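The next part holds the structures, each set out as structure tokens.
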Structure 1
Amino acid sequence: MQHFSADSLILRAVDRGENDKLLTVLTADYGKFYAILKGAHSMHRREAAAAEPFTWSNIEFYEKGGVKWVKSATAIETFPGLRYDMEKLFLAAYFCEVAGELSDEREPAGDILPLTLNTLHMLSTATGENKRIKGAFEMRAACVGGFAPELLHCRECFCPADRNGYLDVMNGAFVCRECLDKKQAIAPLPEVDELGERTVLCPLSPGSVAALRYVAEAPAKRVFAFRITDERELSEFSRAAESYLLHHLERGFQSLENLKKLTALTNKRPSNEVP
């Protein structure tokens, strides 16, 4: 029987039978793996909190018969600001789903673990910053996954990316408006090219492309050290980052769909209705 302990981010926890839980955890040295917590529903509150999703905990594991089990767990950080805000909870679930997608079993977690922890901390403590935090996580996660875009200059004419243009999502590059207009004047861009890849273009203004470039290139501890004050540029930044990540991972995420349903319901609610 093998025993080991590790600081672990709980990505997911689902019931297994009446009393147990199956945890998906992410650790720096061991990557992503699954572990069973016996008697989860009969644990003391402090112990149970350490096994909740989106919690950073020190966990002692033991392995028996090829299955990992939780022996004990102590919460290091619970990110309390997430717990009473449905939008933040769905965002946290989305971030953890992406982190799991970009992690492998038996392989060190690399940069995705500190990025996810930093993002959960920002989400927990900040107010009114959800869109900016989400976009920054998405673009940086794409870079961590090996899909860093070229945002320094236009891929066609090499002019600086300090003007209106587009993020060419599938080719991972900035294209200025002048070059795109010239190409479309010659021949309309096909929806699907000869290789079967879609054309996905996200409009960007100078502020939004600068924000995307900053997030892609910033030191790990400074990823969120930027501001976007213009609402249009913030929306461009957010849409482009989400589209870029999802297209390059080639999948959707249920937690993101749940978040969009919640947003749609919230936007439909009359302003005088008590939530």
Structure 2
Amino acid sequence: MKGFFPLAIEAARHYVDRPLRQPLIILATADEETSMNGARALAEAGRPRARYAIIGEPTGLRPIRMHKGIMMERLRFEGLSGHSSNPDLGRNALEGMHEALTELLDLRSRWQQQYRNPNFDVQVPTLNLGCIHGGDNPNRICGQCELHFDLRPLPGMDMQALRQAILARVRPVAERRGLSLLFEPLFDGVPPFETPPDAALVQACERLTGHTAEAVAFATEAPWLQKLGMETLVMGPGSIDQAHQPDEYLELSQLAPTVRLLRGLIEQFCL
């Protein structure tokens, strides 16, 4: 993704001596691959103020107007250990987690029946049970069990509402079994993102690229730029298939088209 910056600078350099009707900003942020704290801080600060934003993620220069969100959550039950010969000596956190897993899978099924977006390759929200740890010995009642899971909501699904729905299902399990409950995000998460198909930026990028705006499975900083009031679109050179690889690269054939595309946008929105 960092290859986008020299291309953006090259595109902007062409207009250094020309008066701009609207300002042009090249924005770099920190922690994009982890917490996205850079974009969060900008949104909280309320700047920069702008009307349109292009995020240079690798999309093969195809405009992207929507993506799913990312939630990674921790669910932990704590019970009471005891000798397995007498179940009354303890409260089994693993058995409680078994019941909670059933509730989570039922929620997933309900959400997938309720929400569907044909713009995505995977048209429904997903919930992945990623890892689970609990207990310490086969002849001891399991005193603690912890589950980490991943939820990918579609645009239009509110993350806090999803967390409340999960809590409403697992809290009764804990109360019924006498278990203490911890449910919290592993990180703050990335909200789902969508820019309307009739937005000026979407239509401009579709015209300049010849491609209809699409949806992707990976998440970006787009939701926070939207919070700043910008029409936002994801579009950049390179392929996500090469991202996070030891030999990550951009095809040379994408360099000149990227500069031409960015100049076309500058001329439409800034001159």
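Rule-based calculations on the coordinates, nothing more; no lab input. Here the structure is a predicted model, which means the values were calculated and not measured. Cβ atoms are built from the backbone, for glycine too; each structure is taken alone.
So distance in nm of label points 7 Å out along Cα→Cβ at positions 21 and 53, computed for just one structure, reads 2.4; which one of 1, 2 is that? It was calculated from structure 2. If semi-axes √(5λ) of the Cα gyration tensor in Å comes out at 39, 21, 17 when worked out from the coordinates, which of 1, 2 was used? Structure 1 accounts for this read-out.
Ranked by distance in nm of label points 7 Å out along Cα→Cβ at positions 157 and 237, structures 1, 2 are led by 2, which has the greatest value.
To test your reading of the models, identify which of 1, 2 gives 8.0 for mean projected area of the Cα convex hull in nm², for residues 29-84 alone when calculated. Source structure for this number: 2.
With relative contact order in percent (Cα under 8 Å, 6 or more apart) derived from the coordinates and found to be 15, which of 1, 2 does the value describe? Corresponding structure: 1.
Match the computed value 1.8 of distance in nm of label points 7 Å out along Cα→Cβ at positions 13 and 77 to one of the structures 1, 2, and report its label. It must be structure 1, since only it matches.
Source structure of the calculated read-out (helix-only ellipticity at 222 nm (-39500 (n - 2.57) for each DSSP H run of 4 or more, over all residues; to 500), -10500) within 1, 2: 2.
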